[in-house]
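Chemist: Pasting the structures in now, so scroll down.
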Structure 1
Amino acid sequence: MPAKSAIRSKTKREAFESLCQVEPRLRQLATLIGEINDPGTTPFFCANEVWYRVWKPKVCRLVGWDRITGPDSLKSEEAYDVAYETLYDLLPPCRHESTVSCL
């Protein structure tokens, strides 16, 4: 049976904190994304639209297969998954009519 990777053997929060130790810009993104609020003053808010347009490109430069330089631990699919899930979950939920699809 293959051994669990160092990332998979931790909770998602612990794994994200480990990634932030190696790449502090992930913590900066978490702070910025966490400050987003949806006051409900516009007709809709789509977390998916904001994620794919603004935040995902930034995350891809820091972790996963698109990362060009730096430690291999940041270039893995596991690192990308942990960062993606942790950061996406910080966005406010989608708020739009059920007849409107995300994106």
Structure 2
Amino acid sequence: MSLRWPNKDKDEMLDYSLDWSRFLQTGETLLSVTWKIKDADGTKVSFSTSDTVDGLTLTSKSNTSTLATVFLSDGTDNKQYTLYCNVTTSTGRVAERPVKIRIREYI
């Protein structure tokens, strides 16, 4: 089951986050965070700063010891995107969580 972020207008640039604190064990932190996205063909591809995939742009990204954040802009109206947050923790554990976002024009 995928997580779901609130809808975004294609003209907005907004930040979206995944909180990994419930996943992390005591004292464990996020060591690295990468993002992927399903492209128009349904293939999971790398999604880095300034990349535009199928109309959606990853403007910037950041993370703290427990939170992974991505800033998104653009997008295709009425399209649902699936992004994947991949993390490696300070203890060497690796995990991935999918999250969906839909582009909706607000009038």
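Chemist: If helix-only ellipticity at 222 nm (-39500 (n - 2.57) for each DSSP H run of 4 or more, over all residues; to 500) comes out at 0 when worked out from the coordinates, which of 1, 2 was used? Don't skip to the end; give the middle numbers.
Modeler: Details: 1: -12000; 2: 0.
Checking each candidate, the match is 2.
Chemist: Another one. For mean count of other Cβ atoms within 10 Å over residues 43-50, the calculated result is 15.5, so let me know which of 1, 2 that is. Show your work: numbers first, answer last.
Modeler: Details: 1: 15.5; 2: 13.0.
Working through the options, I get structure 1.
Each value in this text was obtained by applying a stated rule to the coordinates, not by laboratory testing. All values derive from a computational prediction rather than experimental measurement. Cβ atoms are built from the backbone, for glycine too; each structure is taken alone.
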